[in-house]
Each structure stands twice: as structure tokens, then as C-alpha cells.
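Engineer: Dropping the structures in below, format is C-alpha cells.
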Structure I
Amino acid sequence: MLGFSFAPRIKSVGKQTLYIFKPRNQAAEDWVVQPDKTINETVIRENWDDLLRLVATIKLKENTASDIFRRLNSYSRQHALYQTMKAFGQIIKSLFILRYVDDLALRQAIEKQLNKVELANRFTRAVAVGNPREYTQTEKEEQEIAEACNRLIKNSIICWNYLYLARQIEKAPDLEAKENLLRLIAAHSPMSWAHINMLGEYDFSEEKLRDTLGILPPKKAA
């Protein structure tokens with residue numbers, strides 16, 4: 001209803017509860033994927049206007065979704081709007097599970113995207129040597145500086161990887177080798193840090209800071 005949808009990777013998808021609008025008839029007994037329960041259509045119809053108002057509130061940014069759900073969770077589980085959202089969510093989830101089971105391309109796309117997210121999280125932890133999962137700084141400004149440093153280091157590693165790969169492509173002996181290398185690059189991520197010694201000693205003096213990729217410093221390039 002907000003114009004986007006979630007596509008999570010579902011654990012134990014065969015054990016998930018599927019819902020149907022009407023009670024199963026004789027024909028449904030032959031279905032490969034069997035629904036388990038019936039959706040409460042009545043509560044959705046009776047509180048549809050309230051559900052639309054809630055969605056409009058989130059869409060217009062009159063209030064945040066987290067604040068709304070926090071308030072709903074503080075009410076009784078028998079609250080009408082809470083029950084409406086739960087019943088409506090059962091429709092969305094059931095449809096998604098059926099698509100997830102039936103569509104191989106969808107499952108592969110979800111797995112690929114989640115692998116990227118998990119890789120990015122591992123990259124962040126690898127860069128944050130010593131205390132990768134929490135801030136040691138107490139002040140907000142210091143935390144922002146620490147996070148900015150983390151991003152700078154990650155971007156520097158990714159930039160070096162791109163430069164190195166670009167040089168390898170240029171050095172390819174023939175077109176076939178170049179195409180094979182491009183296919184390998186397209187199938188992997190530039191977020192690679194196995195070749196980086198995170199605990200090494202780094203010397204940034206003028207004597208040691210030498211160009212290895214043919215990229216001149218700004219002053220010398222000018």
C-alpha cells in the first residue's frame with residue numbers, strides 16, 4: 001500500500017502458515033501446497049477506513065511507522081486496528097510464500113541481494129578491528145567520526161580493488177582473456193579484503209608513499 005514490498009529469505013518455508021479466503025473445498029484437497037487457516041475478512045472490511053488512514057499517515061510522514069507500531073503494540077492484542085493489520089498481513093505473506101515457492105528467479109534474486117548485505121556487514125566488522133560490533137565512544141560526535149573513518153577505510157579498499165581490476169583488464173593478453181576476466185568481475189563483489197592486512201603497520205611518509213597503479217598525485221599530475 002506504500003508502493004514497495006519486502007522480499008525476505010524465509011527460513012523453514014514449509015512450516016509457515018498459509019491462509020485462504022474461504023474454507024477449503026473438495027478440490028483444494030488435491031493442491032500440492034495446502035492452506036492452513038482462513039483469513040478474517042470481516043475485521044478487514046469493518047476497519048478498512050482506519051487501515052487506509054494509518055497508511056496515509058505514514059505516507060504523508062505525519063508520524064513514523066515505528067511510533068505507530070509501538071503504540072499499537074502497547075494496546076491489547078484485541079485492538080481492532082491491530083487485528084485488521086494482522087489479518088491483512090496474512091494475505092500479503094501467503095501470496096509472497098506462494099510466489100517464493102513457485103518462482104526460482106525470485107528466490108535467486110533474494111539470495112543474491114541478501115548475500116550482498118551480509119558481505120557488507122562482514123566488511124564493516126573486518127575494518128572495525130578490535131571492537132567490530134559496538135561503539136567505544138560515548139559522545140555522538142565521536143561516534144560519527146568513528147563511523148566516517150570506517151566508511152573512508154572501506155571506500156579506500158574498494159577504490160584500490162577497482163583500480164587493480166582495471167589494470168588487470170588493460171593487461172589482458174587477448175580479447176578472450178579480457179572477456180573471461182570481465183565475466184568473473186561481474187559475478188563477484190569489489191568488497192574484498194582478504195589481501196589487506198588490517199593489523200599491519202602503515203607508513204604514509206613521502207618516502208614510502210609510492211604510486212603502484214600509475215595514478216599520479218594531484219600536484220604532480222598538474
Structure II
Amino acid sequence: MCFSAEASFGAGIVLTTIGFFTLKKVSSNNQILFACIPFLFAVQQFSECIVWLTLENDVFQSLEKVATYIFLIFAQIVWPLLVPISILLLKKGEKYAAFQKVLVVIGILTATYLSLALLLFPVKAEISNLHILYHQNYPFSHFYIIGALYVLSTILPSFLSSIKGMKLLGTTILISCIIAVYYYESYLVSVWCFFASLISISVYRIIKKHI
């Protein structure tokens with residue numbers, strides 16, 4: 001399986017279309033943030049498409065740093081914040097609402113740490129074995145803790161929701177995470193985001209059928 005500028009661009013087009021139709025199905029304000037997920041993934045995939053182009057063509061090199069940071073801001077800051085908040089907002093009176101609020105706090109802490117890391121430590125993208133490898137010189141001693149908090153804030157909220165279809169969404173994202181870690185550990189940031197972006201298409205079905 002290989003990834004490329006064409007793959008990211010194609011995913012971006014599909015996600016933009018799905019995002020448009022998902023937002024059209026919104027029936028209340030508390031659904032808007034959740035419904036934006038496919039569209040925001042589209043922006044992220046377009047940014048990685050630009051990263052590919054800048055790494056493959058010197059003429060686009062001036063855009064490399066901007067595109068790299070846009071992609072990483074989505075991957076490491078937007079998702080741990082947006083996922084738990086958007087799911088918490090969907091339905092009042094949830095059985096596990098208190099736990100969902102805890103996950104929102106975890107997401108805020110995770111995003112704050114990764115925001116500081118992006119500001120304080122250099123990052124660099126390169127093509128390696130048909131994938132994009134993001135070099136991030138963050139403090140290694142915190143890697144596993146932050147990784148665990150990131151997974152908790154981006155995956156567990158789906159399992160605490162009573163909305164039909166949400167647990168399936170969480171399960172498929174968890175499976176994609178396991179696959180990405182096992183087969184593409186060095187390229188986890190890029191590969192898992194690609195998988196998750198495609199899986200996010202199911203947000204449309206959840207908004208349309210179950211909310």
C-alpha cells in the first residue's frame with residue numbers, strides 16, 4: 001500500500017463532498033462541530049497533498065514548512081480537542097457524560113502539550129519508503145504518556161456515547177490505529193490520519209440516520 005499526493009488529493013475531494021452533505025443534514029447547533037469532522041479532515045488531507053508536492057518538486061519548496069505545520073496542527077492539536085468536545089455536545093443526559101467531560105480535559109491537556117512542542121521543537125517532513133515521515137524532536141521521555149492520552153481523547157469518546165453507530169466508528173478508528181502502529185510505526189502520524197480521514201465518512205451516516 002503506498003500513499004502519494006494523488007491519494008491525499010483524492011481523499012480531500014471525497015471528504016469535502018461528504019463534509020458538504022453532512023453539514024446539510026445538521027438539524028441542531030449541537031451537531032455542527034461533529035458534522036464538520038469530514039470537512040476538516042479534507043483540509044488536513046489537502047495540506048498533506050501540498051507537503052508531498054513540496055518534497056517532490058523544488059518549485060513548491062517555499063510552501064513546505066507552512067503545509068507541514070498545518071498538517072501537524074490538525075493531527076496533534078485539532079483532533080484531541082475537537083473529537084471529545086463534539087461528541088459530548090451531541091446528546092444531553094448521556095450516562096457517561098462525566099467521563100466524557102474528563103476526556104475533554106485530557107484532550108485539552110494533550111493539545112496544549114503538543115502545541116508547545118510544535119512551537120519549541122523543530123519539525124521536518126521527508127519522503128521515506130513511499131510515505132511521509134515527520135521528524136518531531138519532542139522530549140522522548142513523554143512520548144508514551146502523551147500517546148496514551150491522545151488515544152484516550154480521540155477514540156474513547158465514541159465508546160461512551162449512546163448514539164447508534166458511534167461505537168462502530170470508534171472500533172474502526174481503533175483498528176486502524178493498531179494497524180498503523182504495527183505496520184507503519186515510523187509513519188504513524190501520516191498513515192493513521194489517512195485511515196481516520198476515510199473512516200470519518202461514516203460521520204455522515206451517524207448524522208443522517210441516528211441523530
Structure III
Amino acid sequence: MLEELSGTEPWRPRTLGRRNHQEGHDGSGIAAQVALVQSRASILRGDDVELSVRVGEGAALELLEVGATLTHDARGGAPARISVDVEVEDGGRLTWLGMPLIVAGGADVRRTVRVELAGGGQILLGETIVLGRARQACGALIARMRIVCDGRPTVDETLETGEASALRSPVVAGGAGVIAALTLAGMRDDDPPAEAMQAHGPATLWRATGTATEIDRCAAPVAARWRRLLASP
């Protein structure tokens with residue numbers, strides 16, 4: 001049951017209904033679905049955006065985004081800020097496979113995603129960053145994701161795109177146009193895909209660079225597998 005649903009811009013949440021993540025399950029695989037509908041398609045310098053998500057004890061929620069978010073150089077001023085705070089209580093589950101964040105040339109963005117998982121709380125989080133528009137250099141993005149499981153830091157990583165020589169080095173993105181991440185936290189995949197990594201705590205990570213087509217092809221089976229794991233009793 002959704003207790004509260006509110007927002008202004010750039011996203012307005014809309015209820016889509018409920019989805020059974022695992023056919024034949026006893027009901028605990030059924031998640032409420034909420035779409036983040038864009039009221040405007042871009043983030044500008046000076047914008048300060050906050051998104052807060054709370055999943056109650058034993059509840060299940062799936063967030064969906066309708067389209068990509070474009071950040072670009074317009075209006076001038078301070079860097080744009082996007083702050084996302086997620087809390088999942090004991091036994092709760094959240095699936096959020098986000099649409100791409102496009103960092104256009106000249107953009108200056110600070111994005112922070114903070115996730116708190118209590119007890120048996122679990123999350124499947126997908127993020128895709130597009131490094132500039134077509135035939136355009138990537139702007140400046142500092143993106144940090146921190147996941148705490150039952151009070152213990154489990155994932156804490158930061159991506160910075162502002163220094164082109166570092167971004168385009170072979171150990172970061174090289175010549176790739178897209179960086180993608182899938183994170184399963186609050187539990188581990190005990191038989192993960194070959195390209196996945198196990199965190200020290202209860203989390204399994206998948207990271208990739210490439211073209212949009214390559215990323216979509218490689219990420220789809222991993223996301224599908226981890227959806228099933230998240231919905232398992």
C-alpha cells in the first residue's frame with residue numbers, strides 16, 4: 001500500500017499499479033509500481049533536486065522512469081545538484097533500474113545517492129551515465145553512491161568526469177560513450193555472472209562501459225536474473 005506520493009519537478013510520481021515479479025509466488029513477490037514522470041526533461045545549472053524514497057517493513061516497490069534526464073550548460077551559476085535518499089526497512093525490497101543520465105558538454109552536476117538498508121532490506125539499483133551528447137565532449141559530473149546495510153557501509157564509490165584525461169584513460173572509460181552499473185545490495189548473488197564482483201558485505205556489483213547497444217545487450221540478462229533473486233522468498 002502506498003502511504004504517500006508527492007512531487008513537483010523535474011519528476012512527478014504516478015502510480016501504475018502492482019506487478020508480480022515471480023509468477024506463482026505466494027504474494028510476497030508483488031510490488032507496487034510508481035513511475036517518475038518528467039515535468040521537464042533537463043537539469044540546468046543552479047537546480048537543486050531532491051528525491052526521497054522510503055519502503056516500509058516487508059513492502060515491495062518498483063520505480064520506473066519514463067525517459068532519460070539531460071543535464072546541460074544553460075543559465076550559468078552554481079553546479080546542479082541531484083540528491084537521492086533511499087530507506088528500505090527490514091524485509092522491504094526496492095527495484096529501480098533508472099533511465100540514462102546524459103551529461104552534455106558544459107554541464108556541471110553533483111549527484112549523490114544514499115541508500116540505507118535495515119535488517120533484511122534489499123535493493124536492485126541500475127544507473128546509466130551517457131558521456132556527452134552525439135559528437136560532443138562530456139561535461140563535469142561528480143556522482144557518488146553510498147549504500148549502508150544494517151548500519152555497515154557496503155558500497156561507496158564516486159565517478160568524476162570533469163578531468164577528460166582521467167575519464168578517457170583505459171582504467172576508467174577509455175573511448176566508451178556509456179558507463180553502466182547494476183547493484184544488488186542487502187543480499188548476494190551466490191552464482192554471479194562472470195563479469196560481476198562481490199562486495200565485502202552483502203552486495204554484488206556489475207559495472208560496464210561501451211556503447212548504448214552493447215550496454216543494453218549485456219545488462220539485460222543480469223538485471224533479469226537479479227530481479228528474480230530479489231523476488232525469491
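Engineer: Given a value of 2.6 for distance in nm of label points 7 Å out along Cα→Cβ at positions 114 and 138, calculated from one of I, II, III, which structure does it belong to? Present the calculation step by step, with values, prior to reporting the outcome.
Structural biologist: Working: I: 4.0; II: 0.6; III: 2.6.
Computed on structure III.
Engineer: A value of -21500 was computed for helix-only ellipticity at 222 nm (-39500 (n - 2.57) for each DSSP H run of 4 or more, over all residues; to 500); which of I, II, III is the source structure?
Structural biologist: On the way: I: -18000; II: -21500; III: -3000.
The read-out was computed on structure II.
Engineer: Match the computed value 17.5 of Kirkwood radius over Cα pairs in Å to one of the structures I, II, III, and report its label.
Structural biologist: Details: I: 23.5; II: 17.5; III: 18.2.
This value belongs to structure II.
Engineer: Just checking, which of I, II, III has the largest value of mean count of other Cβ atoms within 10 Å over residues 170-177? Write down the numbers at each step before the final one.
Structural biologist: Values: I: 9.8; II: 17.4; III: 13.1.
When mean count of other Cβ atoms within 10 Å over residues 170-177 is computed for each of I, II, III, structure II gives the biggest number.
Any read-out appearing in this document is the output of simple, stated calculations on the displayed coordinates, not a laboratory observation. Worth saying up front: this structure is predicted, and the values here are computed from it rather than measured. Cβ atoms are built from the backbone, for glycine too; each structure is taken alone.
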